[in-house]
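For reference, the structures are reproduced in the following blocks.
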Structure 1
């Protein structure tokens, strides 16, 4: 099983650590496009900061994020599962998993990244700011760059197992599964007979689901088996082919 996670907008910068080494990251087939995206982002942010801020879609009060990007090649790095922060990653809590579950996380999780394409939780990366819908000068749309390269890499990583796709909409556009056994998961909040998606709780529940699967050692090979595993773990799940709805009643 390969569980594909979205990144977080918020990131925690490392205070110390070695600088970025693209060659040390997993998925080495992505090294060339990683270098192109990195070079375009650094060049942008080492130029006019106001132009960089507008391009990146950030306010003039956040120029520290432009400076952050300008120093990406020399900035300290940390494990990706410590750099990415936010609701999903707080609920997942990789640092507090059991040793066996941590090993499973390293082998079974991959995080979609606008800058790096795909990283493992243990990959060492710097904090950065780059949204998936950004168009970089000299490169073009970031999403289009990754669409050219992610397909074979993800397909190879999945092999004959199941891809559990938990990405958000922006990052789904980086690559759409084809020829891979895939399960997508949506979280619905049910209240007084009505169901709706609640963004914050959707992320938190997905984090808890991934944590539960890792702790239980579940390794389903089909969407139906994933639904069965989640039900065994106490979740209310409705399955429609490769689409799973997890229904919750409490926020």
Structure 2
């Protein structure tokens, strides 16, 4: 009897794992390739997708640990959120997860490490984008040429390195995005004025030992000073993986999709 119970338990685990893997395969693989830029991405189309209709577009930027060339790891955090049946029904949208190559970075931030192993980020106010950011911007421009992309509902968000990339995209393309969210990211206050008109939801963990929460606190405070729409969720006991709490926020997607580009 114990043998059969063990066998049944093992089969359930295998089936559950296969189901999760199968879910993520709903994100089709794609590549944006030009003579100068190349970037891989995974894309999820709405159920019953109709190319004659227009759909919101969400671009999600992963963290440093998911860089590579397998075109899979970038779905590790956030991918399952957009596969929830009730959310796909309520918010039919096109969701894109680009992957940053191992040898690049979304943001052109300078990173140094002190003797205690703490990293310090020096965010830039200008300069050329990184190779990954250049490719990402090319991919976005290319995708926005599609007739089914609703230009009034283009959204950007990301975590850690992707949160930093989100801020950089907002300053480089401030008139493209209807709203954005940044999880455990950072930027210099000198850039805030460039994206002050984009509704933004910021998340950070109070015990983050990888990216200092002071970056997010400062950005949030500065946006409040200029009187623009900003939400800030601070998780006092969360470390760097504050994305677990952020992506579990029931109002995240309703808030995001409630915004349209103001012209």
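Tabulated data
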item: Comparison of 1, 2 - label where mean count of other Cβ atoms within 10 Å over residues 46-53 is highest; result: 1
item: Structure responsible for 163, with volume of the Cα convex hull per residue in Å³ calculated and labels 1, 2 on offer; result: 2
item: Computed 16.0, 57 for Rg and Dmax of the Cα atoms in Å, for residues 30-165 alone - originating structure among 1, 2; result: 2
item: Which entry (1, 2) yields the derived value 2.8 for distance in nm of label points 7 Å out along Cα→Cβ at positions 134 and 158; result: 1
item: Which entry (1, 2) yields the derived value 16 for relative contact order in percent (Cα under 8 Å, 6 or more apart); result: 2
item: Parent structure of the calculated result -9000, given that helix-only ellipticity at 222 nm (-39500 (n - 2.57) for each DSSP H run of 4 or more, over all residues; to 500) is the read-out and 1, 2 the choices; result: 2
item: Identity of the structure behind 4.7 (criterion: distance in nm of label points 7 Å out along Cα→Cβ at positions 54 and 238, calculated), options 1, 2; result: 1
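Taken together, the values in this text are just the output of simple stated rules run on the coordinates, not laboratory data. Everything quoted here is computed from the prediction, not taken from an experiment. Cβ atoms are built from the backbone, for glycine too; each structure is taken alone.
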